[in-house]
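The numbers here are math on the coordinates, done by the rules we state, and not lab data. Here the structure is a predicted model, which is why all the values come from computation and not from measurement. Cβ atoms are built from the backbone, for glycine too; each structure is taken alone.
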Structure I
Amino acid sequence: MLFAAALYVARVHDAMPGFDAYHAAATRVLQGDSPYRAGTTGPFTYMPVMAIAMTPLALFEHAAARFIWFTVSVGLLTVFVRWAVHGLPERRRSEDALQWPTLALMLPFYAHELTAGQANVLLGVLLMGSLMAVQVDLPRAGGILLGAAIFIKPYALLLLPWLAFAHGARAVVATSMVLAAGLIVPALLFGWTGNIDMLVAWFRTVSDSPLDGARLLESVSIGAMWMKWLGPSRLTIFLTILSTAAILGLVTTVWVQRRTIFDPNYLECALIMLLIPLLSSRGAEYVLLLATPAVVCLLDRWGETSTRWRAFTCVALVAMSLAGMDVFGAGFRTFVTASGAVTVAGLGLVVALAHLRWKGLA
């Protein structure tokens with residue numbers, strides 16, 4: 001709480017551009033206007049139902065609403081870290097022995113998320129809730145939470161094949177029903193034609209934002225990594241497709257080996273959550289906060305891997321954490337991000353998680 005208060009006073013009270021876009025979109029909805037109308041804030045890149053869900057915040061004056069959103073985000077962050085620890089099956093270490101090192105490694109991403117006022121923490125809580133629901137044999141509840149998460153970041157759809165593979169049709173049907181409801185609800189306020197127009201406006205807003213300049217610098221996706229190294233070219237496209245196919249193939253092998261594990265859900269969900277910023281073209285470095293369950297899993301099984309793999313994992317964890325730190329100056333952080341080292345570190349964690357599965361440790 002002290003950290004959050006200090007962060008708000010020093011950095012957040014006049015920042016949070018992500019929240020500004022949410023508040024402006026919700027205000028337009030209350031006025032009967034489209035949330036995608038151009039304004040003084042940045043573009044609203046979420047589906048229409050997200051703007052409707054944000055309307056309670058629009059009832060407050062902007063500064064008060066910003067403080068409320070920050071407070072809610074801090075609470076959600078606490079829940080996210082605790083659930084990431086509580087959800088780990090067959091835990092070897094105590095809660096404190098996992099929570100504090102995880103906070104130390106992931107703190108730069110948490111701080112940037114709170115400063116930006118984004119909704120990635122809410123996404124993380126929904127995905128962890130979906131995981132914990134299927135762990136106690138509630139696949140429908142897991143599917144409902146996943147459906148809600150998809151409206152925050154469509155890349156959460158990456159978990160849908162896993163949910164279908166691991167937990168059957170009930171979970172997928174529940175997710176599909178939530179998605180259908182979320183697409184229909186705006187029609188109650190804007191009519192069918194207005195709803196379709198907003199969906200088209202949302203798609204144009206997302207597709208008309210090319211990955212260049214500052215967006216390219218901040219992105220930690222695989223495509224952005226090759227773009228930083230080789231520039232825009234056919235070779236970049238080919239290597240991006242090849243790398244993505246290789247990573248998805250690795251994930252498939254992890255799924256196939258799930259039968260040898262007592263509770264395989266945690267590692268598989270953690271792996272896909274880690275892949276969201278690596279496969280998303282809009283995966284800014286602070287979206288790597290979704291790697292929290294992966295970090296918890298790797299720290300807990302640390303002592304059961306070989307010295308070589310511990311060294312490999314340590315380098316990946318530290319490299320990823322350093323990328324988000326401002327303690328060495330903004331120039332250092334910009335250099336690390338621009339070099340693609342963050343993406344390489346994230347891919348290293350993917351390999352480290354797969355190694356735990358191959359060894360039967362998670």
Structure II
Amino acid sequence: MTRVVVAPPAGRSGPPDLRAGGHQTGGGPTVNPTEARALAERIRQSVHTAVVGRNQAVETTLTGLVADGHLLIEDLPGLGKTLMARSFALALGLGFQRIQFTADLLPHDITGGEILDTAKATFTFRPGPLFTNVLLADEINRAPPKVQSALLEAMQEYQVTSERTTYALPRPFLVLATENPLELEGTYPLPEAQVDRFLLRLKVGYPDLDEERGILARRRARTDDRVDAPQAADAATFRALQLTVESVEIDPSVAGYIVDLVRATRDDPRSEVGSSPRGSLALQKLSRARALLAGRDFVVPDDVKVLAEPALAHRIVVKPEPWIRGVRGEAIVKSALDRTAVPKARA
């Protein structure tokens with residue numbers, strides 16, 4: 001029989017900090033949209049003390065984290081992925097761990113394992129780096145299949161299993177995984193099932209001219225390589241923000257728009273496989289999170305349109321011939337957006 005054990009939570013969680021107007025719903029404390037918008041602005045400002053520019057990447061990352069989802073960042077080295085992940089963890093008052101994935105990594109290296117306590121002549125479980133709130137899985141495609149399988153259990157079930165005992169991970173548990181799109185030597189393709197578990201995929205991209213000059217100016221000013229984002233929330237407050245997403249309304253016409261978009265990715269002749277129903281759920285959840293961060297308790301079509309590409313593109317498998325011609329999932333999502341009728345926005 002498998003035992004279930006709740007492991008001690010990791011991170012910098014503080015005591016519950018409910019703002020005025022917070023109330024209890026089925027899942028726990030929540031905040032109202034006005035409070036959510038103010039909190040989101042404080043988090044953005046905190047992250048931007050360390051991350052120069054990259055407004056779209058920061059906004060998309062914040063939306064994904066508030067939607068309680070895992071993020072896949074596909075971009076080149078040196079573009080600030082680690083800095084952004086760590087800055088969000090600090091701003092949110094959450095625990096942070098980074099795992100550099102390599103070909104010789106073993107499952108127990110990330111999950112932890114049973115250690116012999118010689119004094120008591122018993123085995124004790126020592127938690128691995130998965131027992132945190134925000135995990136940066138650096139170069140995830142370098143991990144062998146067994147390690148990816150262990151990570152998949154953690155991402156989907158919020159638990160790890162060691163020696164027939166299951167240990168619950170602390171909540172929130174959020175994975176920010178990175179992948180180098182150019183370097184293929186010594187890598188393992190991510191299984192489609194694992195890619196589908198990521199709520200969204202995004203790219204950080206190069207900074208523009210002013211941003212890059214700003215990066216150099218800030219480094220000269222602080223006289224230190226290390227930069228820390230100030231704390232803008234704690235784990236309890238952030239968890240309340242996540243729970244509030246479930247109270248954001250979505251009109252049936254907007255939900256129908258999401259379904260039509262997803263089905264359009266399947267009907268595209270260039271698609272071998274279109275987005276799964278999990279893509280519909282992801283897009284709905286992200287749209288509700290974006291609405292909340294904007295201070296609304298309802299979703300509008302623009303919420304869906306802005307997040308359609310990062311939510312759906314990585315779930316699409318392009319046929320070989322279009323792929324050779326340079327067609328990617330992003331192009332199919334854009335085509336779906338162009339072809340799908342937009343419902344009338346709520347006043």
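Values as computed for the structure displayed
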| quantity | calculated |
| --- | --- |
| Structure with the greatest value (metric mean count of other Cβ atoms within 10 Å over residues 102-109, set I, II) | I |
| Origin of the derived value 140 (volume of the Cα convex hull per residue in Å³; candidates I, II) | I |
| With mean count of other Cβ atoms within 10 Å over residues 118-125 derived as 23.8, matching label from I, II | I |
| Computed -24000 for helix-only ellipticity at 222 nm (-39500 (n - 2.57) for each DSSP H run of 4 or more, over all residues; to 500) - originating structure among I, II | I |
| Given 19 for relative contact order in percent (Cα under 8 Å, 6 or more apart), calculated: source structure among I, II | I |
